[in-house]
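Take a look at these structures.
Computed from the coordinates by the stated procedures, all read-outs in this text should not be read as laboratory data. Owing to the predicted nature of the structure, the values given are computational and were not obtained by experimental measurement. Cβ atoms are built from the backbone, for glycine too; each structure is taken alone.
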Structure 1
Amino acid sequence: MSIYDNPLYFDIAFQYRDIGKECDFIESIMELYSKSDNTNILDINCGTGRHLNEMIQRGYEVDGFDESPEMIKFIEKNYNLTRTESNLWTDKLSSFSTEKEYGMLINMLTSFNYISTNKDVINHLESAAKALEHGGLYLMELNHPRDLLGDKTSAPNKWLETRDNIEVEVDWDYKNAPLDFIEQIYTVNGTLTVNTNGNSEVLVTKEKIRIFLFQEIKALIELSGWFELIGSYGAFYLDQKLDNTSNSWRMILILRKQ
């Protein structure tokens with residue numbers, strides 16, 4: 001079974017993320033950079049919906065899509081969205097569509113690194129631009145290049161999380177994954193070992209993870225013709241710019257539609 005077919009285990013595995021702090025950052029970015037009055041948000045590859053739900057609780061109108069139908073079913077089951085106009089659907093990351101216009105797009109948990117070709121990157125950015133009003137923002141969280149190319153990683157590749165009687169051990173070890181130097185693709189066998197009341201289950205998924213360098217993604221953004229890159233951060237703090245220090249553990253890019 002794939003990790004993404006088991007959203008509960010996925011949700012437990014990534015519960016260490018400080019969603020409140022990350023959503024504080026999203027709000028700060030909107031206030032600082034947006035030139036649109038539209039505050040509606042689209043959560044791209046929304047996963048189990050933790051950012052989506054948090055922003056709804058803060059009073060925003062938030063929609064979301066994911067490539068996994070199981071993730072969407074998990075959100076519908078676990079969050080009370082009946083009081084909102086939240087739309088949830090399945091779609092492709094490389095090319096998605098919506099008739100609605102948003103003032104903010106978010107793409108968290110390094111989903112952008114799953115776009116493997118330059119052509120798909122341009123198609124994705126075109127889809128994102130069509131979903132945004134002029135002056136609207138796109139916040140994307142990518143792997144810091146150091147995590148895929150350096151000797152030391154700044155984000156954990158192995159960790160353990162528990163909830164109630166479920167223990168989830170994650171092994172996302174890039175260092176043992178084969179790398180295609182020409183395509184800049186790691187083929188990673190992500191493993192979740194789930195222990196429940198003494199019973200063990202192992203979930204393995206093979207994923208192709210694209211390495212994006214900062215100058216490379218900057219050039220692709222410029223090539224798209226839709227966006228300007230207006231900010232780059234290394235963590236979910238306004239005072240942590242993208243750099244080579246250990247505190248800079250992600251590559252968080254802020255794009256604005258021209």
Structure 2
Amino acid sequence: MIFDSSTPPTFVFDFDSTLVSIESLDELIALSIRENHEPDEAGKILEEIRKITDMGMNGEIDFPESLSRRLKKAPVNRSHIKKFGSSITESITPGLPAIIKELRTKKYQVLIMSGALIDCVMPVAIKLGIHPSDVFANRAVFDESGRLTGFEVNDMAKTEGKTLHLGKLIKTGYIRGKIIMVGDGISDLEPYRKKIASHFIGVGIHKKRETVMREAPYFFTSVPPLKRHIRLLLNNVEFRASS
């Protein structure tokens with residue numbers, strides 16, 4: 001694929017299992033489960049949560065259903081979010097900061113778009129030098145006791161939220177160039193399917209999702225070939241990439 005250099009592409013990175021090695025909401029719930037259950041029981045509940053997450057990321061259930069099912073497994077409160085947010089930068093995928101830095105140095109627009117909580121995403125964005133206005137994620141809703149009950153109504157809380165929001169950013173002129181999606185899940189693939197994004201790079205460094213592997217024009221299971229692929233894109237070179 002060759003891009004018109006007069007309109008530099010915008011790179012849109014997923015967060016969970018892409019920029020970081022974990023699924024952040026699952027880890028938040030895990031904090032609560034480990035506080036309230038014995039190790040054996042906790043392990044069983046965590047496995048149930050992982051299955052729900054995978055169902056959502058594979059497109060078997062929608063995002064609101066995935067969120068609701070997981071939050072019912074254990075109470076997550078403000079203290080869990082604060083504690084987790086203070087350590088999440090330790091989970092940044094090795095090698096990706098260098099890619100982000102190179103893109104930013106060359107003045108490409110880099111966005112983070114995720115169904116995760118903004119409280120989890122923002123520390124990583126700051127570490128990577130991505131401006132808060134280029135971060136699109138969910139904001140928490142709490143009940144009177146301080147328990148997380150869901151997310152504020154917004155595009156990121158919807159199954160096709162990334163596709164919807166990217167469309168809005170294009171209409172307002174916030175995004176002017178072609179869009180390159182980078183991520184591991186169906187929500188990252190969907191803008192490419194709907195032709196909102198002109199290019200999709202599937203990432204299977206931490207999670208390999210069958211539908212994404214099958215439909216992604218390029219799919220990488222490690223950082224070095226991903227980095228080479230992005231450099232080739234920037235150099236306006238026709239190529240074939242391998243993982």
Answer label among 1, 2 for the case where helix-only ellipticity at 222 nm (-39500 (n - 2.57) for each DSSP H run of 4 or more, over all residues; to 500), calculated from the coordinates, equals -13500: 2
Structure from which 40, 22, 14 was derived, Cα extents along the principal axes in Å, for residues 77-140 alone, options 1, 2: 2
Structure from which 2.3 was derived, distance in nm of label points 7 Å out along Cα→Cβ at positions 21 and 157, options 1, 2: 1
Given 19 for relative contact order in percent (Cα under 8 Å, 6 or more apart), calculated: source structure among 1, 2: 1
Structures 1, 2, by mean projected area of the Cα convex hull in nm²: label with the highest value: 1
